[in-house]
Structure I
Amino acid sequence: ALGLADWIPSILVFAIVIYIPVYLYKAMRRVYEQGGFSTTIKFILLIAAYWVGMAAMFVSMAAIAAFAM
């Protein structure tokens, strides 16, 4: 049976996954003091840049691992 103790890690992960982007958006909105549209565009570009960087690192590490064998 699934008790509350089994659900707590999932609930915490879900809360963190939701909280971090919301916090980042609100922080960008407050720091740059711009409207919602321009903040949303900057937020999307920032997230895209993180994904591109993460993908580049993944490909680089996979290539290094493949050539190291």
Structure II
Amino acid sequence: NVLFGNYYSIYEFLICTHYQINSNDKDLPRYFKLHLDDGLQRIYDDVKDNPNLVGYDYLFDKIQSGLSELC
């Protein structure tokens, strides 16, 4: 509950869809960890290269670029 709150089933669905695995896959916790580690590393690399980056601006830019890819 600490990491996902009441939304575990939603995150589980997203991870399973992204990696094309079943929700009863024994390695599901590993996929969560790998996905989080990769995301945190990407954020770290972006912030490291731009120390003046503002948190909200960064998030909004990432959301905007993600939505642009969908449309």
ask   = Of structures I, II, which gives -32500 when helix-only ellipticity at 222 nm (-39500 (n - 2.57) for each DSSP H run of 4 or more, over all residues; to 500) is computed from the coordinates?
value = I
key: At a computed 2.8 (distance in nm of label points 7 Å out along Cα→Cβ at positions 25 and 49), which of I, II   = II
key: Computed 42, 28, 22 for Cα extents along the principal axes in Å - originating structure among I, II   = II
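Any read-out appearing in this document is the output of simple, stated calculations on the displayed coordinates, not a laboratory observation. Nothing here was measured: the structure is a model prediction, and the numbers come from that model. Cβ atoms are built from the backbone, for glycine too; each structure is taken alone.
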